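Trainee: Structures are listed in the sections that come next.
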Structure 1
Amino acid sequence: MPDAFSVLPEIEKALRSYVQGLQAGTNLREAISYSLLSGGKRLRPVLAWHACVAAGGDPDNVLPVCVALELVHCFSLVHDDLPAMDDDDLRRGIPTLHKHAGEAMAILAGDAMMTLAFEPLTGPAFRGHADLSVRLVRELVLATTGMIDGQVYDTIPNTVPGATPIERVKTIHTHKTGALIRAACVMGGLSAEISRGGPLAPDEVNSLGNYGSAIGLMFQIVDDLIDVEQPAALAGKRTGKDAQAGKLTYPVAYGSADRCREEVAGLLSQATASVSRFGASGTALRELASFLATRVR
């Protein structure tokens, strides 16, 4: 695992603190805790952290954003695993929430995590920064809606009419996977405004957004390759399921794993170039892009 993930203890601490302070019934709090604190790469919070650093900010200011992003991400995983969606029984190496606590509780816990995600963005950390709070909320709203839109494209037949397989798979995952990853990078950068004492320049925001868009597509291509090539023990979830379900994936759309890897190489170059403007401050973002191109631990 690259050094960029050395920030995980701080992110985990913020997530645990949030759950401990949660005002909710015992069953709901336990279900949220089971999903939110079950490990994982915490990619979106890690990206937000390093985007904040790249933009010259104090990473302490980005922790509410990290919590918000992971709440939305975990909501999406819980609902994605449900019988009506992907019907998975394993996530991060443990039973999925609906297997652990029942389908009704999984639905309700997912609903709660989605709505709770906006609370950290409007709390004490943003006192005196109301405009920034509104912009962060808007970014997360658009990303969450885009993610759900992508799930519709992926799950409901004929929602991308007339598209080629490659166009369709890119449309799906620009939304389903890429929207929240892009938002993590932009929201992390925006968080730097608190310690910078002024707004980011539009081209700084665009650079982080372009980086996030490139690695978002790259992440999904590699995810599809892992589903084809890796055993469940390494992936932390059931693999081979996309082929069994007849889903359109990048290996299917491109016709070969080698063609997918060519696309990954191109997206890696785009991502690296997008954050070159940040110099040494963007080192961790470039490191993360290289890691995500293979996801070799």
Structure 2
Amino acid sequence: MRKKKPRGRELDGWLIVDKPQGLTSTDVVNRVRRAFDAQKAGHGGTLDPLATGVLPIAFGAATKTVPYVMDGTKIYRFTLTLGEARDTDDADGQVIATSDVRPSDEQLRAALPAFIGDIMQVPPIFSAIKIAGERAYDMAREGRAPVMEPRPARIDRFELIERPDADHAVFEVQSGKGVYMRSLARDVAVACGSVGHISVLRRLRVGPFPELKSIPLDKLQRGEDTPPLSPDLLLPVSTALADIPALALTEAEVNALSHGQALSLVEFMGRIPRTADPEGGLVRAMAGDRVLGLARLEDGMLKPERLL
């Protein structure tokens, strides 16, 4: 039986969308894929429907680099509303507890150091985490509140930015992957003797993709009879790897790595970037100006990890 040809154009690259409130990340991917008439697309890090901001969309070969984007540093800004706990830990949920306590700016700032560095965090019950094969949010919606175990999280920066009034506090966070801002907001309120939830959440950066390069979704929408958007709007696939140290290869090394061969690091002495971790770190393998792919420094060898 003849294989059915996928619908749409073969496109490779990244598009940085400014996600609006009220849509899921999958909704945004589907709309953008249709606007470009693209065969294949995915996103680089989920945003809740309540959240806005940077949502990187990968087309074609760029989907291979999604895990490396998701591993990158992320920056968020959120508003904590004090005095009400919600079952979803954000403004979309039902009120489950209240408090009259309104901590001062000093109390909020004093609570922050405990949440910086490598911490253990309890995810929201309304999250996509699987428990015994079921999504936590499915269990929560059915009234079977799941028991959420603490998970490792990395917070590099956590600052109080603004205090509009006693009920609200605006924070900025720089974090690694898998950190829940809803949990962070909830836990800071509790640490200050109150309760709270996120009412506004915006992502300002994902890895090498800043807010400045994002395009509002409404500028990408197209009607039924309009031609698809130009591929010129897409950033190169290699943009996703810009934060990873670059290693220049000779023609012979390019050929060997392309065929899956590991190379001795002795041959690269003096060329290995200082920022690269020699014990398992990644480098961007460069063939001149072209990104060949990613390679890992491990056991005294340079091993191909993901070729583009």
Structure 3
Amino acid sequence: MNLPDVKIGQIRSPDWRARLALYAKLVRLDRPIGIFLLMWPALWALWIAGEGSPPWQIVLIFVFGVVLMRSAGCAINDFADRDLDGHVARTRERPVAAGLVTPKEALGVFLALTLAAFALVLFLSWQTVALSVVALGLAVIYPFMKRYTHVPQLFLGAAFGWAVPMAFTAITGSVAPSAWLLFGATIVWALVYDTQYAMVDREDDLKIGIKSTAILFGRRDRLVVGLLQIFLLVLLAYAGYLAGRGAWYGGGLAVAAAIAAHHQYLIRDREPAACFHAFLGNNYLGMAVFLGLVADYALG
């Protein structure tokens, strides 16, 4: 029997479980790397602000909040890029670009997740609640920045790093100098890993007019990424110094430096798959810094 031709966007499943599965794909629950990249700076800040023993209820609020806000960020990103993702090989199967989730649905998911995250913040201090408004603004504007500037990663880093001052106000009621160093380090780190990420899509981005640091840096991309990696480690070391950290934390930074060097090796030929592998490996860099902090507070 011949079936009529239909567009993929017209295929609608009445099964709520199928819709939830599409929403899970929309918010990239099957690709949690973004959760980890947002989580590590928050944990760095919580451990330093809590001097190695942050209140576990606050830690849990931040962990769940990170998952919710990263998921919300993916939904608003796919809404913003709905007319672009279909032209990029790596993103053309995303639910909105493929027509499986409507832009209106993506906005609805974004609003639901941000409201859930805001409900969690209400259990924290009033200073943290006030800072959460800035976090929401950064999450909304970041996806649109690639149309206007070659450094959208600055906005990504600010969005991911804003958990740092929020963590300090949640525990101490104020933002220490080490917090702003961690915030700056998170911005620099985003420039590193998102440039590696953008190197994967550079050819497609050039065709459709998307701006990125990979395009801005051109053939100097590896050099600039290397300098940024050094700057990242310097900022983290100084933040640790201000927080009174010692040898165990230094060991964590040494492991992070070795991981960064390995990433330089991976991106040496600018091969897309290797650049993507380097991007994913930043999870271990953030983990090394965190484990160094945990060990230093426990054993130092």
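The numbers here are math on the coordinates, done by the rules we state, and not lab data. Note that the coordinates shown come from a computational prediction; the quantities given were computed from them, not determined experimentally. Cβ atoms are built from the backbone, for glycine too; each structure is taken alone.
Trainee: For which of the structures 1, 2, 3 does the calculation of mean projected area of the Cα convex hull in nm² return 16.8?
Mentor: Derived from 3, not from the others.
Trainee: Also: Check the numbers for mean count of other Cβ atoms within 10 Å over residues 191-198 across 1, 2, 3 and tell me which is largest.
Mentor: Numbers: 1: 17.2; 2: 21.9; 3: 25.1.
Going through 1, 2, 3 one by one, mean count of other Cβ atoms within 10 Å over residues 191-198 peaks for structure 3.
Trainee: Going by distance in nm of label points 7 Å out along Cα→Cβ at positions 95 and 287, which of structures 1, 2, 3 comes out largest? Could the numbers behind the result be given before it?
Mentor: Numbers: 1: 3.8; 2: 6.3; 3: 2.7.
The structure with the largest value is 2.
Trainee: Same structure, new question: I have -24000 for helix-only ellipticity at 222 nm (-39500 (n - 2.57) for each DSSP H run of 4 or more, over all residues; to 500), calculated from one of the structures 1, 2, 3. Which structure is it? Write out the running numbers ahead of the final one.
Mentor: On the way: 1: -21000; 2: -4500; 3: -24000.
For helix-only ellipticity at 222 nm (-39500 (n - 2.57) for each DSSP H run of 4 or more, over all residues; to 500), the value -24000 is produced by structure 3.
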